[in-house]
1. Of the structures labelled 1, 2, which one yields 4, 17, 28, 25, 16, 9, 1 when P(r) over Cα pairs in 5 Å bins from 0, in percent, for residues 115-170 alone is computed from its coordinates?
2. Taking -16500 as the value of helix-only ellipticity at 222 nm (-39500 (n - 2.57) for each DSSP H run of 4 or more, over all residues; to 500) derived from one of the structures shown (1, 2), identify that structure.
3. Assuming 24 is relative contact order in percent (Cα under 8 Å, 6 or more apart) as calculated from a single structure, say which of 1, 2 it is.
4. Among the shown structures 1, 2, from which was the value 15, 33, 21, 19, 11, 1 of P(r) over Cα pairs in 10 Å bins from 0, in percent, for residues 83-162 alone calculated?
5. Consider the structures 1, 2: one of them gives 13.1 for mean count of other Cβ atoms within 10 Å over residues 123-130 as calculated from the coordinates. Say which.
6. For which of 1, 2 does volume of the Cα convex hull per residue in Å³, calculated from the coordinates, equal 144?
7. Compare distance in nm of label points 7 Å out along Cα→Cβ at positions 19 and 67 across structures 1, 2 and report the one with the greatest value.
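Rule-based calculations on the coordinates, nothing more; no lab input. Note that the structure is a prediction, hence the values are computed from the model and not measured. Cβ atoms are built from the backbone, for glycine too; each structure is taken alone.
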Structure 1
Amino acid sequence: MATARLTINSRNYGAWSLRGWLLCTFAGIDFDVELLRPDDPASRAELLLLAPSFRVPSLRDGDIESWDSMAISEYLNETRPEAGLLPADPTARAHCRSICGEMHSGFVNLRAALPMNLKAHHDDFKVWSGAQTDIDRVCSIWRDCLSRYGGPYLFGATLTTADAMYAPVCTRFATYDVELDSQCRTYRDTILGLPAMQAWRAAALAEPEELAELDAEF
């Protein structure tokens, strides 16, 4: 029996849930998943970006509970430092925390215009200027990290918190057919090809529930 439990809302739409799940997976902990019902009011509010604060994903490990992806990341880094969720080098570690914080608190136009939806695919999707500015910034971060640390992941040969934080963006870029340069496209495909991402996607496609509000514009 697993000693930890991760509560998520939706595999298809839940970008923050995906981040929390990847963090636990990268850390190598033994955990069960509790999936909230789609008609749970708090869960719906979070998925529709209407919640004043976000309590999912939430990780309970023994008597300790952590919610919010960044808090989960810090907890796992403290308790499982051997997993390397943050780089060992202090300069790289500060850089990693900074770009994770930027994802955590920013890119609101990207989130609103290109919501995560693994079941959908929109060819020739029109990206307006606000979201395009966010896309350009994400690609700039990726190119800088890949050039600086050598890839194939953002901080080199080991998956880190940064890869977990930007993984939902990789799904958005695929869903909405976002045009990328070769370096960013290779990184996107590398992340989407991870066994963990393939497993998450398969579970997302099997989810019967839909949130019509998130599909209404398309």
Structure 2
Amino acid sequence: MADILIVEDNRELSGLLCDFLRAEHYSVAAAESGERALALYGEEGAKLVVLDIMLPGMDGFAVCKKIRDGGNTPILIVSAKTAKADKLNGLLLGADDYIEKPYDIDIMLAKIDGIFKRRYALDTLADGELLVNRAARTVTKGGRMVEMRAKEFDLLVLLMENRGRALDKEYIFDCVWGSESFSEPQTLTVHIKWLREKIEADPKHPQKILTVWGVGYRYL
């Protein structure tokens, strides 16, 4: 599942927005038509849909209605249609926000960050079948409880909260064990090994917790 599905028929504008969002560590998928957007959304889902209105074939209003009829995924409409009636139509169809083109990229990123914080800043971190409840300090995988040591749990939360970012080993150690800890730095390597054994399909060939040589680790 991508964090954000961009629905925009202008390839240059879509590409620029995708680049900015990836630089902010969001995973992104893109579609150039309403029909393709619905197909991608149906196959993979998304945490947020950034939706243009003037699209070839099915317009953005129809796409908005289809997505909203099937669930409550946040929708941010982005359009050159600035009339009050168009804005009201989009919001009444269930869009969470409406931003006019041309837009300031910093305003766009702030709106997207705000939507993610409001909707997803919950106690639960999710990655497919892996669910981490920060409040209860529990981890489940495929509905089954995964037993975690305290530092394993803290390490997993730190990695998942910084998904896509390469974290320095010293930074990880200070966050999880504390800068004044008497533990040996090698304990981080051991805990990474334990985590991989618990959450990776093949711990010897990890796909989630990756080693970034010369730096530290990154959660994908």
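1. Working: 1: 4, 16, 21, 23, 16, 14, 6; 2: 4, 17, 28, 25, 16, 9, 1.
Structure 2 accounts for this read-out.
2. On the way: 1: -16500; 2: -13000.
The read-out was computed on structure 1.
3. Details: 1: 24; 2: 12.
Traced to structure 1.
4. Values: 1: 17, 42, 31, 11, 0; 2: 15, 33, 21, 19, 11, 1.
Of the options listed, only 2 reproduces it.
5. Values: 1: 10.2; 2: 13.1.
Going label by label, the one that fits is 2.
6. Details: 1: 121; 2: 144.
Of the structures listed, the value fits 2.
7. Values: 1: 1.5; 2: 2.4.
Largest value of distance in nm of label points 7 Å out along Cα→Cβ at positions 19 and 67: 2.
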